[in-house]
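Multiple structures follow.
Readers should treat all values here as calculations from the given coordinates under stated rules, not as data from a laboratory. Predicted model, so just to flag it, every value in this text is computed and none were measured. Cβ atoms are built from the backbone, for glycine too; each structure is taken alone.
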Structure P
Amino acid sequence: MNTPYHIIVKVEEAYLNNKKLNSGVEIVVNTSIEKVEYLNRQATVVGVPEGVVIKPGDIVVMHHNITRLSYDMQGDVAKSNYYLGDGLYRVPPEEIFMYKEPEGEWSALTPHCFVKPIKKEQEEVSGLITPEGYGSYKNQVKNTGTVAFCSEGLDFEKGDSIIFSEDSEYEFEIDGEVYYKMLEKDILAKVI
């Protein structure tokens, strides 16, 4: 499938509302269409315009609004403006942040970069010590991380410890791990 401007992707489910526990029991973690963190941000590419590095069959990480449901003027649930039908969505190329071949490694697309947050061992809050893993942002060293995926030709590379600007990060879960997506310009310094 060739397209003139947009990348066409196939998404199995718009929301990832269920989680499987270690015991094998599946639970519902979300019943709302408003929660961004439960939107599916990964899709399989079906069609691409000419001159794009992404190919049909690749897996992409995209903006959360691509699959997001909303309420129409009558209060009924409406599909995304990007929805084409049968699980297909059109995605502007600038709304795709990272891609990989089915058995390959992730590659970030300029100007995006993905950073693995650096965790604190423990945090003391009001005289209480909270265990590691308590809360999403609460156990991270503020504005620091390790570069996980970035474009080539930058002054930093995978594995570098970096400092990034305040409120520039957006949390993504990729392959079961938490990463922060940010623009390359938001990386302020490399820690040597």
Structure Q
Amino acid sequence: MQIHDPGSSSAVMLNMVRDSSRLERRGCSFIDSKDVRLLNERTQELEKGAIIYVDDFAGTGNQFCTVRDFIADYIVGTFAEFFLVVSICEEALYELGKRGVEAVSGGIHSKADRPLHPDSTILASKDKERLRTICEEIDRAGGLGYKGLASMVILYRNAPNSVPVILRGNVSQKFAGILPRTTDLPPFVT
């Protein structure tokens, strides 16, 4: 199941998994999370099985959990739920656990592995504070990324909004990042 708008990373990842594993030939159903009618009909018909949500990255888990909480009432029967994701921050694991959804990930991005996160000891305190200050000077509201995650995961398609602005830059790239988020790039001039 894709959990975001068409064209999002969730849809791209679902297509990659579908094609590389030949899931259509195995009789799997592919449902957009916005199609609750089809979800309800299909789960009612099957009565039991597994629902696998697919995406490339989860930071806080807020985005996934909002969608999952909405569709949960439309699932009829007994279904194990899995979230197949390339990389997940430990904060998201807690949120998924509250809902009984098991994360299956290529890597867990712990707080200790994020140099600018308060729980990390990778950098000397003085160096970390200087970099954190620079991030806050660039963007007071989100210098360390969404919810202060300070994640260091960059995907081939994009930089998540949880990456510090010192790496990804800010909106319209007034401060240019070396790994910019596509939605932060200025519009093309023609």
Cα extents along the principal axes in Å gets 58, 45, 28 when computed on, of labels P, Q, structure Q
Value -9500, calculated as helix-only ellipticity at 222 nm (-39500 (n - 2.57) for each DSSP H run of 4 or more, over all residues; to 500) from one of P, Q, is from structure Q
The value 2.9 for distance in nm of label points 7 Å out along Cα→Cβ at positions 14 and 94, derived from one of P, Q, belongs to structure Q
Computing FRET efficiency 1/(1 + (r/R0)^6) of positions 54 and 86 (r between Cβ atoms, R0 = 25 Å, to 0.05) for each of P, Q, the value 1.00 comes from structure Q
